[in-house]
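What follows is calculated from the coordinates using simple rules that are stated; it is not laboratory data. Values in this document were obtained by computation on a predicted structure and should not be read as measured data. Cβ atoms are built from the backbone, for glycine too; each structure is taken alone.
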Structure P
Amino acid sequence: MRIVEIREKTVSIASPIANAYIDFSKMTCSVVALVTDVVRDGKRVVGYGFNSNGRYGQGSLMRERFLPRLQEADPKTLVDEKNDNLDPFAIWKCLMTNEKPGGHGERSVAVGVIDMAVWDAVAKIEGKPLYRLLADRYRGGKADDKVWVYAAGGYYYPGKDNSALQDELKSYVDRGYSVVKMKIGGVDLAEDIKRIEAALEVVGGDGQRLCVDANGRFDLDTAIAYAEAIRPYNLRWYEEAGDPLDYALQAELSKHYDLPMATGENLFSMQDARNLIRHGGMRPDRDVLQFDCALSYGLVEYLRTLEMMEQNGWSSRRVVPHGGHQMSLNIAAGLHLGGNESYPDVFKPFGGFADGTAVVDSYVGLPDVPGVGFEAKSELYAVMQELAQ
């Protein structure tokens with residue numbers, strides 16, 4: 001059993017949208033096909049991976065450092081003999097050979113892409129959906145049969161007024177999402193309040209159907225000003241007010257805002273996640289952690305992060321990953337997370353779930369397909385299959 005070849009390419013996911021910090025006019029992502037010599041149902045097993053939106057493609061790092069290490073390794077050292085399968089932990093260790101600790105930036109994305117492809121292959125070799133494999137190995141065989149999801153959108157578009165924002169969010173509600181998220185921080189506070197009020201008119205509820213996301217834009221004074229202005233609306237959560245590594249800002253903000261907050265999508269290692277929990281003032285009874293496996297060294301590291309959370313008194317149910325993709329959905333179901341982000345209309349074909357997946361009151365099921373389930377998402381699988389062939 002061995003990895004025969006790993007192929008990668010960079011693809012565009014550009015769009016005219018913007019959040020408070022960046023636009024996506026030149027956004028790219030990496031796609032990987034990990035070809036094995038294992039045959040299942042008459043076909044060679046190929047594992048696929050890609051990175052989430054917000055970080056660019058990592059082809060050069062993979063070609064220059066990480067893929068050569070796998071190619072040069074003794075194939076026997078990458079095999080899990082107990083399970084007669086590839087060993088994701090041994091492969092991860094090989095990828096990270098001669099990498100110094102710290103500096104969890106772009107390399108965490110490159111490794112995360114490869115790691116996703118490894119786990120896709122491992123689950124296919126075992127003949128199980130990934131979420132079932134994870135539940136069997138790490139949760140006593142019990143997986144969630146459905147996952148809570150929310151619709152992420154409400155970006156700033158050129159010429160987009162509040163009426164257009166309402167139309168977008170209403171379309172999510174009409175498709176079965178009971179909770180939606182919109183961006184803030186791209187205009188001044190007074191204008192954002194008008195946008196929030198416009199959104200609440202169409203999503204209904206007492207504020208718990210709406211989340212807001214500043215994408216790390218605010219300094220402390222601005223973060224507090226927004227907190228005071230939005231508190232009366234009782235929103236589901238207030239997300240990433242300040243720089244993701246400014247734990248002091250987050251801790252101070254928690255003293256001024258007693259309602260739920262969310263952050264963590266731009267923390268790419270167990271150590272950074274641990275620093276957030278130690279020093280960020282996050283509250284395990286209400287706040288939400290949004291670590292994204294595909295950006296943070298992959299599932300091998302994610303398992304370490306979940307273990308660290310448990311040691312610090314946090315339930316895995318407080319994790320709702322960023323990214324809106326099938327990998328996070330499998331992790332949520334298999335490892336008992338609190339839900340998953342969803343992108344109904346943006347970052348195609350990488351965002352979203354299997355074809356025909358029904359959203360019912362913000363819950364979705366998963367297909368009974370070995371691996372991550374990319375084969376059940378035709379538009380995405382066409383991109384991946386082209387790379388594999």
Structure Q
Amino acid sequence: MNKVADMTEFELKNPKLLDQILVVDFSQFLAGPLAGLKLADFGAKVIKIERPEVGDLCRNLYLSDVDVNGTNTLFHAINRNKQSYSADLKNPDDLAKVKQLIKHADVVIQNFRPNVIKRLGLDYDAVKKLNPNIIYASVTGYGNTGEWHELPGQDLLAQAKSGLMWLSGDADQPPTPMGLAVADQLAGNILVQGILAALVKRSQTGQSCLVETSLIEVLLDFQFEVLTTYMNDEQNRLPQRSSINNAHAYLSAPYGVYQTKDGFIALAMMPVDGLAKIINCEQLKNHSDPKQWFSSRDAIKQILVDHFQTQTSQYWMEIFVKNDVWASEVLDWKSLFESEGFQQLNYIQDLVLGNGQTMKTTRSPLTINGQILSSTVAAPSIGEHNQQIDEEYGLTLHHKIPQNQKGD
């Protein structure tokens with residue numbers, strides 16, 4: 001049976017796979033909110049729990065001096081398509097309402113430091129008593145136990161501990177971090193994988209599930225190929241970065257980025273002897289032995305550095321395309337946005353802010369049944385949806401909380 005063919009036109013045009021799922025998200029900054037963003041793009045209702053007046057601290061964590069509607073672009077990028085519910089979790093009345101909301105939830109996300117969430121009475125065991133079917137997802141810096149577990153879970157610091165910084169940059173350069181919050185980005189996406197798998201299992205068994213990851217674990221997973229090589233190397237050799245144009249510490253020449261007469265090109269895996277013929281480089285023809293391509297990596301790359309600067313990027317790319325060489329011109333954002341290939345992706349979407357102003361951001365990278373996942377809903381203001389959520393889920397205090405239950 002062709003299930004896609006049997007779907008209605010409405011279902012095909014509205015591929016919201018999680019449209020019956022409610023997510024209560026206590027997380028801040030990037031990793032946890034990114035997980036919420038991905039679930040929201042799938043159609044889940046994501047309610048962001050924020051402190052009154054202050055909100056998510058990310059609201060004021062600026063990437064640059066660019067803001068939109070008084071809030072920085074980083075917050076807009078990762079908190080679009082969500083609702084905001086303001087609550088002081090140290091206030092018994094607010095906490096009681098949040099606990100009522102959790103009873104309706106399918107998923108809870110949090111990224112507090114270990115023990116903080118337990119003091120609030122919102123750890124997994126406590127939440128499971130409120131909602132026995134809950135999927136509870138948690139991101140930490142370094143796990144819940146061990147020597148590092150109380151250290152600040154910040155992206156750059158996690159990169160520093162993971163060994164990742166010894167893979168980028170050239171051999172004579174210091175440890176080089178990636179130019180993105182890679183640990184947070186990976187943690188958010190991997191957390192979503194766990195949440196989705198747990199939702200599938202719950203649909204089969206009805207059972208609750210605790211899904212956990214940490215910045216350090218996702219960075220180790222990120223390096224699983226090279227770490228496996230290291231662990232099985234009897235000589236116990238650490239990664240050796242190229243002195244010239246390093247792009248991967250474990251790959252031989254010509255792998256790297258090279259300057260041309262007017263720009264840069266990236267060159268991936270390619271037999272050196274074959275490359276020598278294609279680019280008509282006599283010096284390179286002296287390196288026909290595959291065993292040399294790693295041991296003489298820097299010498300080969302220096303030959304290429306000198307050779308590629310004799311012609312333009314377009315000149316070399318025409319040769320590479322003609323000969324099916326794995327290569328690309330190196331684009332900056334301006335040239336990327338102007339390229340036909342990028343424009344055909346339809347990758348930019350407009351968000352409509354509360355005052356009618358619009359801002360541009362990227363969309364989900366997924367398509368479902370041929371349909372792009374997109375939404376015009378911008379990031380909410382602090383507590384924007386309190387009244388709506390109170391009414392929808394009946395979050396009212398019907399009786400006074402006994403003194404001994406306050407702040408449980």
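Each of structures P, Q was scored by FRET efficiency 1/(1 + (r/R0)^6) of positions 48 and 72 (r between Cβ atoms, R0 = 25 Å, to 0.05); the highest score is held by Q.
Hey, FRET efficiency 1/(1 + (r/R0)^6) of positions 16 and 136 (r between Cβ atoms, R0 = 25 Å, to 0.05) derived from one of P, Q reads 0.05; which structure? The read-out comes from structure P. Using semi-axes √(5λ) of the Cα gyration tensor in Å, for residues 216-343 alone as the calculated read-out, with 27, 22, 12 as its value, let me know the right label among P, Q. Only structure Q yields this read-out.
Out of P, Q, choose the structure whose coordinates give mean count of other Cβ atoms within 10 Å over residues 128-135 equal to 16.6 when calculated.
Q
Please state which of the structures P, Q yields -0.45 when log10 I(q)/I(0) by the Debye sum over Cα atoms at q = 0.07 Å⁻¹ is computed from it. If you can, show how the numbers build up before the last one.
On the way: P: -0.30; Q: -0.45.
Computing log10 I(q)/I(0) by the Debye sum over Cα atoms at q = 0.07 Å⁻¹ on every structure in P, Q gives -0.45 only for Q.
Upon calculation of Rg and Dmax of the Cα atoms in Å, for residues 208-247 alone from the atomic coordinates, which of the structures P, Q produces 10.0, 28?
P
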